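Following this line, the structures themselves.
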Structure 1
Amino acid sequence: MLSKEEIKFEKITAKNLPRESLISPGHRACQGCGEILAMGMVMKAAGPNTIVANATGCMEIVTSPFPETAWRVPWLHVAFENTAAVASGIEAAIQMLYKKQKIKEKPNIIAFAGDGATADIGLQSLSGALERGHNFLYVCLDNEAYMNTGIQRSSSTPYGAMTTTSPPGKKSIGQCTWKKNVAMIAAAHNIPYVATASPGYHLDLMNKVRKALAVDGPAYIQIFSPCPTGWRSKPEQSITLAKLAVQTGVFPLFEVEYGRFKITQKTKELKPVKEYLQLQRRFRHLGEDDIAYIQERVKAEFERLKALASLDA
């Protein structure tokens, strides 16, 4: 088992970026899709010796229209609710094959799921897998709604956002609850590694994947994934949004390594959340008072995270 003082892994830099794409071009993702960008980065960092369990959702649909596939590794399509359970079964089988010397090297096991399949439908099986200690990486591709089935709200949809099931109106602001913090829920299971990531910071993302795969036990990474279709944003601005979410504190980048918190993308002063909100038509109905409330809540949440990180500094 790796030391709790340091997780050892081969770090990725601008000079040794992996070149092999394990998701082939020609898939059917939307223009500017942040999910497919993030998933491609994850797979480059993981390498070809990987088995993937993929929940129903956008990425399953766009990469596997029968009889075609964009995947260049062993891949399983599983249900919304059981991605972590299936990954657990794969891991248990691999452990037995290795024990019986049927295989010489254990492959990486990665579960991909959207925010709906993670924060809502699959939360129970995810919690069980983390509690049992299965050795796999769970990646939540967080585009903040059920985009594939019609842009319905999930518990990961941010406050004030317009979706087809949280429409704004005279008596509605849109989504009326704050975004569920699944990364903190995962950290509460006392697993070896938890992190947040963004395709706007590709080296940070890919090295977190490498670190997560190096630990002995379960790891969880939540990746911010802009969705031009659901967010009503311009496709060419997806990376801009992926960076602004971090720079405004809306989606801070941090990791929890054996219980120790660390902010991995620091900024001296957060940018105003309005710079992030105004690029998405899902927030265009918000008034100045609404934006001020979001700004206040984001600042408070970020200060709380800084306080947790300072305890382990």
Structure 2
Amino acid sequence: MIKKLLTFLSVILCSLSVYATETKIDIRYDGIYLDHINLAQLEKVYKDYRYLDYLYMPEWKYPPIFLMSLPTDFQTVTDSQKRNKLFLQMMIPLALKINQEITFERWDIEAVSKAYQEAKKLTTAQIKFLEEKAEKYDIFTRLKDDSRYEYILTELKEKVDIIPPSLLIGIAAIETNWGTNRPARLGNSLYRDLVWHTDEGLEPLDEKEDKTYRYKIFPSLYESMKSKALKINSSINYQMFRFGRAQIRYREVPMLGRDVAYNFLQDSNLQNYAGILDYTITFYELSNIDEAELLPLSLPNEKK
């Protein structure tokens, strides 16, 4: 299988290199990573994997094709309907990957919690693990010993949880104007993250008075979405979202973006931002993606 996959990779790479010498294709155990690719190349890969529409994939399972940056000629798509659908097609695997990683992380936390309940103590490795997660998710306490780790575990169980993909995708669509704005095109920024008092990043061209901030540049679209997910799962600004999410998990019902969109009302200066987000999720039927998942990596001719 690995030999066949590497052979297929070499064929695709040769084919793509005809069009762009900077094209990067990286086959990993979890998927295909594409960078510096144009629309024609992307559509060919999608066709090979029968990923022809962002909706109605068999059993709602999506091929693990991850775009690291927008197609080099994405701005040439003038048909808004085609552009929006293609943007969603590119974002869905990324959002599913982010949630897959969060799920694995949550399982590790639950495993430590179960081990602690059974043994009534933590190993050195488990303590280090919890301290690292506490720092990552901005959990602070002055408690000591067992009380400290019981508190951290409680906080982690609330913070480390999936984020409806429809939310991550819908917010990205709104913030980037469907992949057309400058931060997205030049900085891989899906959420217009800002950095302050630095020369690094993209200077906002429409800002004439405040020169203290810039748009953060990300190494990839994946890193931008991952950063947003971490912010949602750690920042105090999203505490109400996390509380509502915990209630949904307790009720053991599907976690849909529409049900929690109102928590993002303050995320933008746009009037009725939560309503716009709800509309975007509804109009493009993105709630279907909230229960979707990634396919294992395989060769196109092995797909049924």
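Worth pointing out:
- Parent structure of the calculated result 4.5, given that distance in nm of label points 7 Å out along Cα→Cβ at positions 27 and 251 is the read-out and 1, 2 the choices: 2
- Among 1, 2, structure where relative contact order in percent (Cα under 8 Å, 6 or more apart) as derived comes to 21: 2
- Among 1, 2, structure where helix-only ellipticity at 222 nm (-39500 (n - 2.57) for each DSSP H run of 4 or more, over all residues; to 500) as derived comes to -16000: 2
- Of the structures 1, 2, the one that 34, 59, 7, 0 was derived from, the read-out being P(r) over Cα pairs in 20 Å bins from 0, in percent: 1
- Structure with the greatest value (metric mean count of other Cβ atoms within 10 Å over residues 43-50, set 1, 2): 1
- Identity of the structure behind 23.5 (criterion: mean count of other Cβ atoms within 10 Å over residues 91-98, calculated), options 1, 2: 2
- For the set 1, 2, ranking by distance in nm of label points 7 Å out along Cα→Cβ at positions 99 and 131 places 2 highest.
- Mean projected area of the Cα convex hull in nm², for residues 35-194 alone derived as 12.0 - corresponding label from 1, 2: 2
- Comparison of 1, 2 - label where distance in nm of label points 7 Å out along Cα→Cβ at positions 83 and 171 is highest: 1
Read-outs throughout are calculated quantities, based only on the coordinates presented, and are distinct from any laboratory measurement. As the structure is a prediction and not an experimental result, all values here were calculated from the model. Cβ atoms are built from the backbone, for glycine too; each structure is taken alone.
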